[in-house]
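Take a look at these structures.
Just so it is clear, none of the values below were taken in a lab; they were calculated from the coordinates. Since we're looking at a predicted model, the values are computed, not measured. Cβ atoms are built from the backbone, for glycine too; each structure is taken alone.
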Structure 1
Amino acid sequence: MYSRVKTCTLFGLNGYEVDVETDLSRSLPKVSLVGLPDTAIKESIERVKSAINNSAYDFPNKKITINLAPANLRKDGSQIDLAIAVGILLSDGLIEKSPDDFVFLGELALDGKIYPISGALPMIISMREKGFRKFIVPYDNRREAALVRDVEVYPVKNLKDVVEFLRGNISLERAVGQISNTKVEYDNDFSDIKGQENLKRLLTIAAASKANCLFIGSPGSGKTMAAKRFPTILPQLDFEEAIEVTKIYSVAGLLKENALISTPPFRSPHHTASAVALIGGGTYPRPGEISLAHKGVLFLDELPEFSKNVLEVLRQPMEAKIINIARANGTVTFPSDFQLIVAMNPCPCGYSHSKKHECTCSAYQIQRYLSKISHPLLDRIDLHMEVSEVDYKEISTEKIPLSSEQMRDQVQNARDIQKERFKDKAYSFNSQIPDKDLKKYCKLDEQSKKLMEIAFNKYNMSARTYNKILKISRTIADMDNSAQIKEDHLLESIQYRSIDSKFWGN
C-alpha cells in the first residue's frame, strides 16, 4: 500500500518541501531508503523501527520502500523521523485517513519520545508560504513554532499521541503564540563606569546611527567594560527584526525557551576563532558569529590577536550585510547586518601611550602589531577613539554618571528623526545613506566645506572616510535636534577619524 506524508528540510534559512513516499509490499522484509538522504536520515530507520515497536505498535514485517521526493534535493536532519514513522503506519493501515494537510516535524527517540529539532521556525515559515497551515511539531519547539501567524501548531511529546490523534481517538491542544512585552532588565549599566564621558558620547552616536567603532587604549581603561554595556542603550527589535534573528538562532540550535529574541544580540567570539566560526560554513552550512550578531552587535576584543585572514573576511559582509557561502550543492545566504565594535591595545604590552606605565615594546614590535589591522578594514569602521586611562579625580567623584536609560533616550530620539527622514527609503539609518543621496541629506555650508577640505588633505582621507564623516555629522546634528549640519557637528565627527595618523601613519 502506498502513502505520502509531508515534511521539510533546511538549506540555509530556507525550508524545502519534502514528500515522504512509502510503499509496502509482500516480499522478504527489507527497508530501502532513497532520495538523497544524508547519514542522519539513513540511520533514522533503526530509530523509527524501535520507536514504533516501543509505542505498542508493530513494525511491518514486509518490504518497505521509502522515497524522499524531490530526488534531486539533498535532505539532511533528523526532523524527517516523524514523517517516516507516520508514512509507514499509514501504508500498513494502522492510520486510515491520509493526513494530507499536515506537515510533520520531529526526531524520534528509541522509546517513541519526540525530541526537539533545530530550524523549526524557518521551516514552518517556508511551508506556510507554500500554503500549508497545519503542523505537528515537538513539544519543546512549541513556543517558536507558535510565533508564525495564520497556522495551526500541534505540539506532541511522543509518537503514540501523534498516531492516536490521526486515528481520531484523542485531541491535541494547539500552541498559542505568546509575545512578552516585559521591559528588559540588564545586569550591567553605563552608570557603573566612572568617567569616560567621551567614550559614552561616542557609543551613543554609534547606537543612534548604527555605526561601527574602534577603541584603542591601555589595559584597564574601560574599553571592554563599555563595549559590553553597549546593548543596554540599543532599542528593542521590532517584530519582523525579532523573527529574522530568531530564525537564525533556531537554525543554529541556540534558541532559548523564551523563543522570540526581541533584544539585539551581542556576540563576542574569542580571538582564536577561525574564519568558518566567524562567517559560517560546514558541509551543511550553519550561521557563524556575524550572522548570530544580525541586528545586534559583534564585539571583537583584542583585535590584533585575531588572525589577519579572519579579520579580512569581515570586509565584504560589513558592506553587503549578507554572507554567501558556496557549496557543491548550492549557495547559502545568511544575513549579517551587524554593528562592529572592536577594542585593542596600542602595542603588545599595551602601554605605548600610557601616562602611568612604561612601554617595553620596540618600534618594530609596535609597527608589526598594528599592521595586523589593514587600512581597508580600518576604513570601514566609522568611529575611532583613543581611550585614555581614568585618573583618580574621575574614579572618586561623587557625581552620578550618565546611565544607560539616559543614553538610550538620546539614541531613541535620534533614531525617530531618522525613521521619519527615511520613511520612503529602503534604508533607515544615517550610516546607510548611499553615496547618491549624501548631498541631499548631508549638506554643508561654505564654512563647513572649507573645514572639510582642510581635514581631508591633512589626514589623507579616502572617499569612504569622507562619506562616513558626513554621515556621522548628520547623526550628531540629529542628536542636537538640528536640521542643518553645523561646524561643531563636523568638528566632532572629524575628531573620531583623526587618530589614524597617530597609530597607523595615514
Structure 2
Amino acid sequence: MEAEKAVTPTLVVMTVSLMAGLWYWLQKKPHPNFPPGPKGWPIIGNMLDFVGIGPHHLFMSLAEKYGNVFSMKIGARWNVILNGSETIKEALIKYPVEFAGRPHTFSSDIFTEGGKDIAFSQYTPTWKLHRKLAHTAFRTLATGNNEKFENLVFGVTEKVGKMLTDKGSEQFDPKNIISLAVYNFIAQMVFGKQYELDDPDLIEWRSLSQESIEVFGNGLMADFFPIMQYFPSSGVRGLHDLMARFLKLLNDEIARHKETYNPDEEPKDVVEMLFKARQDMIDSGEEGIDKISETHLKMTVFDIFSAGTDTSIFTLQWAVACLVDFPEVQEKVQKEIDDVIGSGRLPKMDDRGTLPYTESTLYEVFRYSSITPLTLPHATTKDVNFGGYFIPKGTWILPNVYSMHFDKKLWGDPENFRPEHFLNETGTMRQHPEGFLPFSTGRRVCLGESVAKAELFLIFTWLFQNFSFKKPAGKEKEVYSFVDKTA
C-alpha cells in the first residue's frame, strides 16, 4: 500500500512533465528568430482563429500587431504570412528562387498525378523545363496572329449574344450564360471544340469545377495533419473520385487529338501546340526533355482548362455585378466604346490603349473583386533570411494579395469601386501601379496572364458594346448574389 502511495505522485509528476514537454514541443517554433505570431493551441495550432472570418481579412488584422511578416501554425504546419506590396514583391521578385517552391501536400500529390503539373508541383529542373514548354505553346497563342485569337473569342459570342438578346428585359441570372461563353472560349482554344449548354461534358466540367472549389476551399485535413492520410475518410475518397472524373475528360480529349494530329500542319489548339513544342524540344536536343511525359502534357492541359475557366468566369461575373451596381460607370464605358469602336464592328486587340476608361474599369474589377485574395501557397526552397527573420527551407508561405489591393496608403479609398484608381490625371492608364498583383509575380507568375487579359478585354468590351445590364426592381441589395465567391 505504501509503495502504491509512493508511485502515485511519481506518475502524476511524470504525466505532467510529459504533457508540458509535449505542449512545448508542439508550440516550439522552427527557429529562435522565426517570425512572431499569435499563440495557438496544441495540435490544431491557430485553426480556430479562422472561424467566422476570411483568411485575407484575418491576416490584415494580425499584420497590424505583428508586422507584415508573421507566422501562424495551421494544424501541424508552420506558415509565414506576407502582407503589403513592398513585402510581397520583395519576397517574390528579389528572392525568386527562395520563395518559388510549393507545399508538398497529400491533396497536391493526387491533383498533380504525383507532381506532374505546373501550378502545384515543386520547383525542380524538370518543372522549369515543363513550364518552358508550356510557355512556348502559350506564347504562340498570345503573341501570334491577333486576328486568329479574336476569331477564337468571337467564335463563341454569337451563341451567347442570341441567348442574352432572347432574355430581353426579363429578370435573369447571367451566371450560366457567362459560364457558357468562357467554357466555350477555353474549350475552343484548348481542345478545338465548343459545347452546347446541355452538353454532358460541359455539365461535368462545371460540376467538377464547383466541387473542386468546395474541396480546396474547406481544406483537406490530411494536408494540415499528414498522419490523417493513412485513415479512410470521405474527403480522401471524394478527392480521388474527383481526379478520376477529371482524368476521364482529359484522356478522352488527348486520345481524340492523337488520332487527328498532323505534325506537318499548323497546330489548331493548345493540345496540338503542346505536342509540337515537345517534339521541337526533342528535335533540338533539349536536355531533360525525355522526363516530360504525356502525363505532364495532360496535366498542363488540366491546369490551363481548370484555372482558365474559373478565373475568367469569376472575373466576368464580378464585372457585370459591379457595372450593375455602379450604372454611371457602365454608361461611361459604353460611351467610350461607342465613340472609339461604334456598333459596326467587333472589338480588336489593337483597341487596347485606345479605350483607357474601359480597360481601367476591367482592371478595377480585378482589384475590387480580388477573386484570389491569396496567391497559391508558396514554400521556401532553401533557408532564407527575410524581413529580419530566419525562415527555414520547406516553410509554407502565404502572400496576401488582398492586403495590396485594399491598402489605403496606395489606393486612398480602396473600398470604393472607381476605375479612376487606374487612370492618370491626363485620362491615360497608369502603367504598373504599385499594389496591383492579380496574376502574382516572380517564378510562379500566372502562365496564362497575357491570354487571360486579352480574352477578358475582348469579351468585356463586346459585352458592354452590345448590352446594358441593370438592377432588378426591388432587389437592389442582391446585385452580387449571383457571383461565385472564391474566398
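Observations
- Here distance in nm of label points 7 Å out along Cα→Cβ at positions 173 and 397 was derived from just one of the structures 1, 2, and that gives 5.5; the source is 1.
- If helix-only ellipticity at 222 nm (-39500 (n - 2.57) for each DSSP H run of 4 or more, over all residues; to 500) is computed and equals -17000, the structure in 1, 2: 2
- Value 27.8, calculated as mean projected area of the Cα convex hull in nm², assigned to which of 1, 2: 1
- At a computed 0.85 (FRET efficiency 1/(1 + (r/R0)^6) of positions 221 and 437 (r between Cβ atoms, R0 = 41 Å, to 0.05)), which of 1, 2: 2
- Sorting 1, 2 by relative contact order in percent (Cα under 8 Å, 6 or more apart) from high to low puts 2 first, with the largest value.
- If Rg and Dmax of the Cα atoms in Å, for residues 149-380 alone is computed and equals 20.8, 63, the structure in 1, 2: 2
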